[in-house]
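Right after this note come the structures.
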Structure 1
Amino acid sequence: MDISLLENYAQLIIKIGLNIQKNQTLVITSPIEGAEFVRIVGEVAFNEGARDVVLNWGDEKFSRMRFLKAPEEVFEEFPQWKRDFYLHYIKEGAAFLSISASDPELFMDVDPSRMAKANKTTNTALREYRESIMSNKNTWCVASIPTLSWAKKVFPHLPQEKVINKLWSTILKAVRIDGGDFINQWKEHNKNLRKTREFLNNKNFKTLHYKNSLGTDLTVELPKDHIWLGGSEFTPAGIEFNANIPTEEVFTLPKKTGVNGKVVSTKPLNYNGNLIEDFSLRFKEGKIIDFTAEKGYETLKNIIETDEGSYYLGEVALVPYDSPISNLNILFYNTLFDENASCHFAFGKAYPVCLKDGQNMNKEELKKAGVNDSLVHTDFMIGSRDLEIVGTTWNGDKVEIFKNGNFVEI
């Protein structure tokens, strides 16, 4: 892969994704396969004035070994030093970069209950860190790089020696740096997403009704003071950043108890190395009361049963079917990309920043406002070519938002 393109990608992550500030620390979490690219990112960060770059490596093959061989009780333990690591850098005001690049099927032979126990333990220990990130108190960004196992899953018919470069070129196209002045292109992209969210915020919808031929027939109530976000976001100090690269969505939160009907998934969900496919959920007064899955039922069950809040939705996101990533016509088996090719929801925790003054509310105030809380936040895709969404305002006016999978002209 052309090293100049990788340097451009690193520039995009540091300047647009994280907007690193002078003397700010950057914490990078990455699989060990990403070492070469992480070094490029680190150099760009230092060149932009970072005080330090701290590396936090992961090895999913070793994680699989541990899940298969370690005794059960280790998955109920979380080391204090690791919790202190995250809290130290949160309080220091660090920026956080997470490289998402997992094998979609690596953990398919691992007992889902073990993984669920480990995830719950980790999320409980890091609750303060997650709350700070989801309230945008620190700048953060999720981006991806190819790994061989992931690339082989996405392009199974290509020779092994070609799949990494093929996935690299696809990622670089998806993140809009395959040509031209990519920094200004991203500023224009953020401007366009801002226009969409301003339209939705001005309408202040009370409910959204989703319907398609797959069986989705769902009504989602929104809190009166909800806020649509999308593209760049801001910390309380006014630092602009992009939490996802790529991003094509505008999103808000639902009223916890205001979701009713049925929704059908349209893409597989890769959850920690396990695929969940062809699943549907039925809601009553916000709560999942029934669900099915052709593949990965136990994994889906474990997500839903994590805690009380995981039975409810925490995010509502709109992405046109006719969008750059969707038009690549590639199933990435990676939520970062697949969610930006499709309208989606998320189980679990809502973003407090999607409610007026939500980032300044305590847990009881958020709960009273209808904001869901949970240890998990897991996106799943529900967009389709024939998806229709009709919004109803507080005055009772009905407005067609989506027709044939895309935004009606706004």
Structure 2
Amino acid sequence: MKKIDLLSGLSKRELVELDACTRCGNCVQWCPVVTAREDQGNTPMEKLRKYREMVQDAHGLRARLFGPRVDEEKLEKFAQELYECTTCGRCGAVCPVGIHCQELWVDVRAIMRRQGYGPQEKIDAARDILEEVHNPFDLPMEERNRWIPEGLEIAEEAELAFFVGCELAYKAKEMPLGAVRLLEASGIPYTLLEEEWCCGFPPYVLGERGRVFRGEVEKNVEGLKAKGVKKVAPYCPCCLAVMRRGWPEVVDVPFQVVHLLEVLSDAVREGRLAFTKPFEARVTYHDPCYLSRGWGDGEELTREPREIIRSIPGVELVEMEHNRKLSLCPGAGGGLRRTNLELSHDMSVPVLKEAEETGAEVLLTACPAVYERFKMTVSEGIYRPKLKVMDILEFAAAQL
């Protein structure tokens, strides 16, 4: 019989979480996947129950006395269900006992990956693309820096590095252009990696923690060290998340990791960054999952984007019904666009509708994956909201 190990790689906290569920059902009510699919068989609560039972079958007292009972069909079905999740963390935000499925499922995915269960071909394809071109979009490396405007002076060494990330460099060029304009307007010295590779989030969140993930991380860390960097500021929330959680698992990270909005909001507060062009309109802001909830306990990075928005003359910021730690996930993260694009489509529409209900003219976001997800929803005719979607950096830079 095939030997199954369902526990190696889980932290002590995660082992406790497997038995901590009180089956109160809070996570079921707040899970955006359940709302989109109306599937009561694939809730966070049900996945916990299923996995706990499989752990007992493979590692419990009966298994130790009489040998493990492994139902491979059940394991495969469960593994597939793991990828119908954006790891948005909304379930953990409302869990009364603090179970963070957002982190737990990512580590369980890694276990399923090692055992050979789940969408292996799709994960293999993602890994191979990353190894070949160091971005998840299968685009040439020579196109990565084409967003950089002519005449931009980049310091060879600096204490602060702006980590651009794949999605900004290839898919959302308005964001890095806005970032460097705001950094320059603030007078903040910064540097970039001319040979930046992927942060490693795509394979990490899919459960692929091997050689390719390590190689991407090591390349970036060595490049940043060579530039004398003491603080790295990514803008992409996924980059931020994997730098804080995944990078220390494979290398010694010798610098502080902060989000770029923290750097810019500090500049606003200290009077180094000011906006002179009024924008007389109502805007709303969507809190990205990994900024409002983070991984695990999260850091609730929700004040900083609002400080920047409110500092722009004439802007009226109105909140969506669900905001900050309870913001709706639009289906952009957790590898969902790669493993279940249809579900990702379905999850984006309720967020756009909720934004419309505020009466805002502009919907702002601070996540390139969400930005691209909204743009896809509009361009593919899935839903066309009666407001404009913009990124905070793009929006703020236009008001300098």
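Values quoted throughout were computed directly from the atomic coordinates according to the rules given, and no laboratory measurement underlies them. Just so it is clear, the model here is predicted, and its values are computed rather than measured. Cβ atoms are built from the backbone, for glycine too; each structure is taken alone.
Given that FRET efficiency 1/(1 + (r/R0)^6) of positions 279 and 335 (r between Cβ atoms, R0 = 35 Å, to 0.05), derived from a single structure, equals 1.00, which label among 1, 2 identifies that structure?
1
1, 2: which one has distance in nm of label points 7 Å out along Cα→Cβ at positions 31 and 111, as calculated, at 1.7? Display every interim value, and only then the final one.
On the way: 1: 2.5; 2: 1.7.
Going through each structure in turn, the value belongs to 2.
State the single structure among 1, 2 that was used to calculate helix-only ellipticity at 222 nm (-39500 (n - 2.57) for each DSSP H run of 4 or more, over all residues; to 500), giving -9500. Don't skip to the answer; put the middle values down first.
Values: 1: -9500; 2: -13500.
Label of the source structure: 1.
From which structure (1, 2) was Cα extents along the principal axes in Å calculated, if the value obtained is 55, 51, 48?
1
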